[in-house]
1. Compare mean count of other Cβ atoms within 10 Å over residues 56-63 across structures P, Q and report the one with the greatest value.
2. Rank structures P, Q by relative contact order in percent (Cα under 8 Å, 6 or more apart) and report only the one at the top, that is, the highest.
3. Kindly point out which one of P, Q the value 0.20 was derived from, the read-out being FRET efficiency 1/(1 + (r/R0)^6) of positions 104 and 248 (r between Cβ atoms, R0 = 30 Å, to 0.05).
4. One of P, Q was used to calculate mean count of other Cβ atoms within 10 Å over residues 88-95, giving 14.6; which?
5. Where does the value 4.3 come from, among P, Q, when distance in nm of label points 7 Å out along Cα→Cβ at positions 32 and 152 is the thing being computed?
6. Taking mean count of other Cβ atoms within 10 Å over residues 176-183 for each of P, Q, which is largest?
7. For which of the structures P, Q does the calculation of Rg and Dmax of the Cα atoms in Å return 20.1, 70?
8. Out of P, Q, which one gives -10000 for helix-only ellipticity at 222 nm (-39500 (n - 2.57) for each DSSP H run of 4 or more, over all residues; to 500) as computed from the coordinates?
Structure P
Amino acid sequence: MKTLTTFLLITATALAQDRPAPLVSPDIAGPRVTFHLRAQQAKEVALRGQWSKEAVPMTRGDDGVWTATVEPAPAGVWEYSFAVDGLNVLDPLNPAFKPQREPGKSILHLPSTPPAAWDWQDVPHGTVHQHGYASKALGRPRELWVYTPPGYERDGEKKYPLLVLQHGSGDNQRTWVEHGKAHWIFDNLIAQGKARPMVVLMLDGHPLGTPARGDEVKRGAAMDAFQRELFDDGLPLIESLYRVEKDAAHRAIAGLSMGGGQALTAGLSHLDRFAWIGAFSSAPASSDIVQKLSADAGLRLLWIAVGKDDFLRQRNEEFVAALKDKGIRHTWQLTDGDHSWPVWRRYLAEFAPLLFTDAK
């Protein structure tokens, strides 16, 4: 027995010595972040991080592990990936990745000091709910996510205002939470008394898949399908399961990029349903919708923002000029930034406190 035990111990030790050491990536030590990728056959590997326009060459070790260190790495919620012999690769050691129709970016989250609105803070937290449903509008199974504010489950009588919050092209109903940190933004703003508690509905904004860029016919069909799903499926489901107000004064719709275009189109076309609208770096609404607007339509807030380096800046400026010509009251912000999530998190943190402030 002693001989067998000794043999097993020697064998286990030998196997342990042959087994590669466990890797951690990203390995965060304060502002110093080290990335690892095991790619023994690769000839060239680089780190591509959203915090910099320049890729960082990675160094290969004798064990086939490629390494790169960023110091100091700036605070924020960042996208990154590896370029392996020209191929974009997610970090296989990091379970956090950006939800997309074709996932291609991992997530690095470095909290700020003091914490930013999108950082986790020790405050009361709400709940994120996941719902599958059979879409009447589309005739197939679909999914949406819902955020309820802190205290929602404890108060069985109180009704809440509702915000419909839409993602951009290529993303899905999960992205505002998992990458945008919208749930933490609302938790923190509510805890600080800066925003009213509200229910937030997040739909998959790709009812017909992702239309090819420039295909206006399919984009128009996708917009129509989105509105049918919103009004025939999404809102009825929310109204049947959650305690939400149903009048326009307690309803808002907002989104980024493609989702901003959806918010403008659905919101401005249904001012009897939404009195609060937000457009973050959005694809503007059509001129037909603008021409039908009137200054006394009951719109409480039309909030439009875009970055100075955003490729949609000119189209947003043209849209704002059209609103001015029609005398439509709106809030317009031209900010620093480009077409990216660090900009949109900031926009949501600025927009949410403005909602439902005079709704009675």
Structure Q
Amino acid sequence: MGLSALVLSGVLAFVNPKAPAPKAKNVILMIGDGMGLTQISYGLLTSTERMNFERFRVMGLSRTSSSNHKITDSAAGATALSIGKKTYNGAIGVDENGLPQKTILEIAAEKGKATGMVATCVITHATPGSFIAHQSSREKYEAIAGDFMTKDITLFIGGGLDHFNKRKDSVDLTAKLKANGYEVITDMKELWNYQGAKKVAALVAPKHLKSMQEGRGDFLPRASQLAIQNLDKNKSGFFLMIEGSQIDWGGHANDAEYIRQELMDFDAAIGKVLDFAEKDGNTLVIVTADHETGGFALSGNEDDKKQNAVIPAFTTKSHTATAVPVFAYGPGAEEFMGIYQNNSIFDKMMKAFGF
């Protein structure tokens, strides 16, 4: 085939919606809980340096309503991403009829890929829980922890140790994790020094991790990088979910500085992920949110030339129904342009994997 024919073939493949999308060896899904466009805009306005969000060239909008309410909660929002079906508020890995559905993490594991999760909350919380557990309610933390015992997840890093070893049933699930071949890590220093080849269960806080304001430091970008280095050892590729959990909590508290610090921390983690993806060339990165929290707005007086400032404001202490942004980079990124329902992100990830 001549050069002109090759060029024409490439152009036709790009414009033809039926042409197969490039397959990704790895997929990294990053979820900024409660992160709407205004939260990102606030980061852009207050940052003194170029943010990693600005490295993306493909963007879309996700509609977040659950199956039973125009305003979703984190459980239904994350479950839509993990199973590809809308479900009711509070549901963890089950459809609107309460029936368990395989998650993208479980499917990736069945296909021989390494799998992992990183979060700044308890690992049994609504968002991470929705990728590994199947429960009727997000409040069943100990049951969600129990679901980790039956799943083939390679690595998970977050808080929530109490849900594994200080349970109402007195069962020490950390002992079961060790019996299942996991290196159980409960100390942050031990985590950063870990060089082993075992599966990793890092439960580095009894409950949630500290906020950035409380001195959490660079945990999320560092844990994200560690997770990638561990999972990338699998020649078949990997699926990794990373959550910036506490952007949402800043919204619930109507605390703009809380939001800003958590957003900037999440952006630092995005930087680590994009650095890897750019070098790797076979990794699809998706950054989105489960919903927006706080009805966050940036107001001010545009006629006040002396002030030249924006004033953070909120319309609620709860979630909102606004669409949230989706950013994508890597093989199959073009699929994420446009406006679509949140559950279709699952289908786009499956297509990128070639499943």
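Nothing in this text is a laboratory measurement; each read-out follows from the coordinates by a stated rule. It should be emphasised that the depicted structure is a prediction, and the values quoted were computed from it without experimental measurement. Cβ atoms are built from the backbone, for glycine too; each structure is taken alone.
1. By mean count of other Cβ atoms within 10 Å over residues 56-63, the leading structure of P, Q is Q.
2. Checked P, Q; max of relative contact order in percent (Cα under 8 Å, 6 or more apart) sits with Q.
3. Only structure P yields this read-out.
4. Clearly, the read-out refers to P.
5. P
6. P
7. Derived from the structure labelled Q.
8. Q
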